[in-house]
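**Student:** Right after this note come the structures.
No lab work stands behind these numbers, since they all come straight from the coordinates. None of the values given here were measured: they were computed from a predicted structure. Cβ atoms are built from the backbone, for glycine too; each structure is taken alone.
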Structure 1
Amino acid sequence: MNGNTVSAWIAELKMWPLIVVLIPNLMFRRYGQAAGKKRMSSLLQAIAVFLITTMAQLVAARGLTDNYLYIGVAVVAVLLYIFRERVFPYRLSCAECDARLDFKTIYFMDDNLCTDCHSKKVAEKEAAEKTAEAVDNDETSQIESEGGDD
């Protein structure tokens, strides 16, 4: 045993850990802009996995000890901690009412709202858009009527 058992094991896996992390990323396309932040977090997680597997392959190829891999993993872990808000945006409870969220909302939806709160938010947004549209129409009518007096 030469002290690089972990590195050799990870190196034998090749790029499969990266592929496993990226496969769910394909499902994010279905949700479009509603899952933009979580899709980016999935890509950042894939980058972390890529860095760790690459370090393991380098350590195994050079015949170094696993201590070098551990140092690299520690550096990646510190970076993940520093950027934890971007890398791990997942919440288990609703941001508004603290209700438990389903898997789809936890993993895919950026707003972290339960179905009731999401429906309320959409209804409020539609009402605000209608109000803004009505104000715009009134202003346009006033401008046209003032322009007709000249």
Structure 2
Amino acid sequence: MLENAAELCDNQEFSEAIKIYDRVLNNDSKNIGALIDKATTLQRIGENKKSIEFFDSALEIDPKNVNALIGKGSVLHALKKYDDAITLYDLALKINKKFALTYAYKGLTLGEQGKINDALRYFKKALSIDKDLELASISKETALKLLDSKKIKK
């Protein structure tokens, strides 16, 4: 069922996907995968507060779930709560230092705070773990361009 819901999300059929997540959660309210996937889907449609509630439910069951920590961090980032997002990314990194996406997301948040050099360091770290991580690659290039433009202005 979760694969079917993920496919629906890929096709932008979010309300249908949410119905499937609800069915799964009605049968098993502690299904971490369904909680995280529903939270992510809610975030995609702009329901950030509801999204956080589902990430929190997943974290109540498994406080060390890296996907839930990163997901909640990305919602907090979208809400411009950058310090809170970084706190979650740091917690995720303590749990798993080899998860490239965490470094990329932390880099994005640092970039939003204007800490371009720090952001660049995190994008590079993400790429050292997963050289094909598109988010980190594109973000690294953007950070380098920003740094170059700052040098030119000086």
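**Student:** Computing relative contact order in percent (Cα under 8 Å, 6 or more apart) gives 24 for which of 1, 2? Please report the intermediate quantities before stating the final value.
**Tutor:** Working: 1: 24; 2: 12.
Checking each candidate, the match is 1.
**Student:** Have a look at 1, 2 and say which one yields 3.1 for distance in nm of label points 7 Å out along Cα→Cβ at positions 6 and 38, as calculated. Please report the intermediate quantities before stating the final value.
**Tutor:** Details: 1: 3.1; 2: 1.8.
Going label by label, the one that fits is 1.
**Student:** For distance in nm of label points 7 Å out along Cα→Cβ at positions 30 and 54, which structure out of 1, 2 has the highest calculated value?
**Tutor:** Going through 1, 2 one by one, distance in nm of label points 7 Å out along Cα→Cβ at positions 30 and 54 peaks for structure 1.
**Student:** Taking 93, 40, 26 as the value of Cα extents along the principal axes in Å derived from one of the structures shown (1, 2), identify that structure. Provide the component values of the computation, followed by the final result.
**Tutor:** Values: 1: 93, 40, 26; 2: 60, 32, 28.
The read-out was computed on structure 1.
**Student:** To continue, here is another question. A value of -23500 was computed for helix-only ellipticity at 222 nm (-39500 (n - 2.57) for each DSSP H run of 4 or more, over all residues; to 500); which of 1, 2 is the source structure? Don't skip to the end; give the middle numbers.
**Tutor:** Numbers: 1: -23500; 2: -26000.
Going through each structure in turn, the value belongs to 1.
**Student:** Can you rank 1, 2 by mean count of other Cβ atoms within 10 Å over residues 102-109 and just name the one with the largest value?
**Tutor:** On the way: 1: 14.2; 2: 26.4.
When mean count of other Cβ atoms within 10 Å over residues 102-109 is calculated for 1, 2, structure 2 comes out on top.
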